[in-house]
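Structures given as C-alpha cells follow.
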Structure P
Amino acid sequence: MTFLTLIPQPGDYLAQSQKDLLANNGQLNAVEGVNHVSFDNTIPNLSQAVDRGKHHMVEVINRSTAGTGPFVPLDPAGSATELTFYAKDRVYAAPIGITETTLYLKKANGNLFQMSGLDPVAAQIGQSFLPGGIILKWGLATVDIGGVITFAQRFPSNCFSVTCTPHSATTARALSIWALAATGFQVYPSNNGTVVTWIAIGN
C-alpha cells in the first residue's frame, strides 16, 4: 500500500479522510518495523513495549545498485560531525574475480575505511578480514629448502609481511623467507622436510 500525502485537505471532514489516515498509520508501523521494533511492538515477534523504536537488526542498501537520485555518487558526502556507514560493490580483479557488497565507514574527517571483505576461513590453514581492508592468512606446511608456500586464496592486492617459524624443536631451528607475493612466498629452512607455521598480512 502506498503512503498517501496531503491528507486531510482543508475543509475535509474527518470521516472523509478516516480511511486514508488509518492506511497511513498502518504504513508507518510497517516501515518502522523493517529495522526497528514497531510502534505496536508486534515486529519482530515477541517484542516488548520497552523496546519500541530500537533496532532489531540493521540493513544497509547497496549504493551500487540502488538506482539514481540520492544514491549517486556511490560514496556519500557524509557529515563533518558524523560517521557514515554504507554499502557498495567491491570488484575483486582476476583471479579472484568476484563482486561483493561491502560495508564502508566514512569518518567525520572524510577518511574512508573498508569494514567487510572476503569471508573468514576458520581452519588450520585459514584467513580473516580486519577493518580497514587488512587480511590475515595463516597455515601449517612441510617445506624443503627454497620451497614455495602458496596461499589457498591469494591476496586481492599485496602481501606486506610474513612471519614463519619451525613448528617443533625436532625440525629446523632457523629459516628465512623470500619472494613475498600476493600468491605466496618462498621458505629457506636449514634442512629439507621442515614443518613450519606462518602468518601473512596483506590486503
Structure Q
Amino acid sequence: MNRYIVELIGTFFLVFTIGCTVVAGGAGPMAPLAIGAALMVMVFAGGHISGAHYNPAVTLGVWMRGKLPTKDVAPYMAFQIIGAVLAALAVKYLKAGVTVVPMNLQILPALLAEFLFTFALVFVVLNTATAKGTAGNSFYGLAIGFTVGAGAFAVGGISGGVFNPGVAVGISIMGLSAWSSIWIYLLANFVGGAVAAIAFKAVDPGD
C-alpha cells in the first residue's frame, strides 16, 4: 500500500503544479520549467519506494520491461488517477472564478506530439531508472523531469504537453482540455509507452 500512496502523492503534486502554473497563466512561459522541476523532486522523493512512475504510460512501459509485477499495474494506475483527480479539484478550488478555455487540438499533430514525447519520457525512465548500466545513479530524477520540461516547451502549443493519461484526466477536469479530446492523450500516451518498452528491449536485449 505504501507504494500506491507514493504514486498518489507524486501524481497529485505533478498535476497540481500543472494546474497552478497554467490556469490563468500562473507561471507564464516558465510553466514547463516548474512542471519538470515538480516531477523531478517527486521522482527523487518516491523513487526508492514505488519507482516513482506518476504516470500510467510509464507504469505500462515498466511492466512490459519486466520491472513491475502484474498485480501492481491496476493499483498503480488507479492511485495515479486518484491523485490527478484530487489535484484538479484542489486547483479548481484555488482558482475558483477563473475562466478556463480548453485547447483546440488538431488531431494528427497532437497525436504525433504526444506519442513522440511520451516515447521519449518512458524511454528515459527505463534507461535511467531501471537499466543495469545506470543502476544506483543519482541523476535519474533530473533526466526524467527535464524530459517532461523539454517536451512541454517543445510541443506544449501543439498538444498541451501532457505525455501522461493521469495528467490528461486532470486537465480535463480543470477545463484546460475538452473531455472529447481525452482519447487523443490516452491513445498516444499508452502507445508511446508501449513502443518505448519495445525499443528499450530491442536496443538493450541483455538487460
Structure R
Amino acid sequence: MTTERVIEIPWCLQQIPQSGRILDVGSCEATYLGVIQQTDRELHCLDPRDCARDVPPGAVFHHQSLIGNTLPRGSYDAVLLVSVLEHIGLPCYEQEPFPRGDEIALAEVRELLAPDAPALLTVPAGQTKVVTWYRQYSPADLHRLFAGWRHEISYWGFDGREYRPIPEDAVEHYDYRDRHDPKAGAGAMAAVKAWSR
C-alpha cells in the first residue's frame, strides 16, 4: 500500500541545497540519507536512538535529542524533519512525553539554521488530532505553528491509490489511516519549507 513516503522523501530531496552542511533530524531508519551525502554536502544525522552504524560513510552522527542538543548554533544550511515533528514530545520512539514538543523542537531548529537557510518538514495533515504517537495538523495549526517564520506549505491527499496535490481548503476532509498493517499511513500530508524571520 502506498504511504506518504513516496511524496515526502522526493520533495525534501528536491528542496535541500546542492552544497553545504545538512542536518537530518530523526535519522534512524531513514532510507534517503545516502542520497544527501554527496561531494559538496556534509551530512549530519541526529537521533536519540543509537543507529550510528546505519548512517552513510562520511556522515557525522550525533547521538542526542533535538531538544537540548549541543550542536553548533547557526551552522546548518538546511534542517530536515521528515515525518518527525509530529512525534516530538509524545510517548513514542523511546522518548518521555512533554508538552508542546513540536513548538520547542521548532525553536531548536531555528537556533541551528544559518541565516536564510530553510527548515524542511513533512507532517500528517487533516483535522486537528493528537494520539499517543503522532499529531495530525490542520492548515490553521500549521500556519499558527509557523507564524514566526516565512513559510510555504504544499498538501497532498491520498485518493485510495496514490497521493495527489490538494488545495488547502480540502485538507480537513482527510484523516490518518490508523492501522497496524501495510495499509496504514497519512490520509493527507503537508510539506513545509520555512525560513526564520
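Read the figures in this text as sums done on the coordinates, not as results from a lab. These figures come from a predicted structure and were not determined experimentally.
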Legend entry - If helix-only ellipticity at 222 nm (-39500 (n - 2.57) for each DSSP H run of 4 or more, over all residues; to 500) is computed and equals -5000, the structure in P, Q, R: R
Legend entry - Winner on relative contact order in percent (Cα under 8 Å, 6 or more apart) once structures P, Q, R are ranked, highest first: Q
Legend entry - Entry that produces 15.7, 55 once Rg and Dmax of the Cα atoms in Å is calculated, selected from P, Q, R: Q
